[in-house]
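Listed below are the structures to be examined.
Every read-out reported here was derived from the displayed coordinates using simple, explicitly stated rules and does not represent laboratory data. Keep in mind that this is a model prediction, so the values were computed, not measured. Cβ atoms are built from the backbone, for glycine too; each structure is taken alone.
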Structure P
Amino acid sequence: MGQGYKEVQEISPNLRYIIDELDQICQRDRSEVDLKRKILDDLRHLESVVTNKISEIEADLEKLTRK
């Protein structure tokens with residue numbers, strides 16, 4: 001080994017703690033992104049359903065006004 005350096009076989013407890021914290025933060029960020037994506041998908045689906053229902057109601061109104 002070089003001067004003043006020693007070989008280390010295990011990770012220091014502080015480094016292990018930091019790695020665990022970073023893993024938790026990254027996991028939280030991923031789950032927040034997944035939740036945001038789900039909310040946006042739900043909103044788009046809701047928009048589609050509402051748009052279709054409005055078209056259906058407008059068609060029914062058109063039938064009533066033709067009579």
Structure Q
Amino acid sequence: MGLLNVIGNWFDQRYEKRVEYSKEQGVCPECQGKGFSMHGSEMYMLNSYLDCGGCSGSGLYTDWVETNY
């Protein structure tokens with residue numbers, strides 16, 4: 001159980017750093033400011049882009065905060 005806690009804490013810290021960096025840059029942490037997301041095999045096989053669910057396609061940190069908090 002100790003190893004799982006360490007891994008969980010590492011992921012939490014990594015997420016917090018990514019959100020803080022995105023806040024400094026003013027971009028959405030989920031899409032890195034692109035406004036769209038591609039998942040899994042779609043990145044390599046299909047040209048279907050989905051609006052980012054975190055920022056509703058704007059790519060802005062402020063919209064991400066409104067959606068998630």
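Worth pointing out:
- Origin of the value -16000, where helix-only ellipticity at 222 nm (-39500 (n - 2.57) for each DSSP H run of 4 or more, over all residues; to 500) was derived from one of P, Q: Q
- Parent structure of the calculated result 2.8, given that distance in nm of label points 7 Å out along Cα→Cβ at positions 18 and 34 is the read-out and P, Q the choices: P
- Structure responsible for 10.0, with mean count of other Cβ atoms within 10 Å over residues 26-33 calculated and labels P, Q on offer: P
- Of the structures P, Q, the one that 1.09 was derived from, the read-out being Rg/Rh (Cα atoms, Kirkwood Rh): Q
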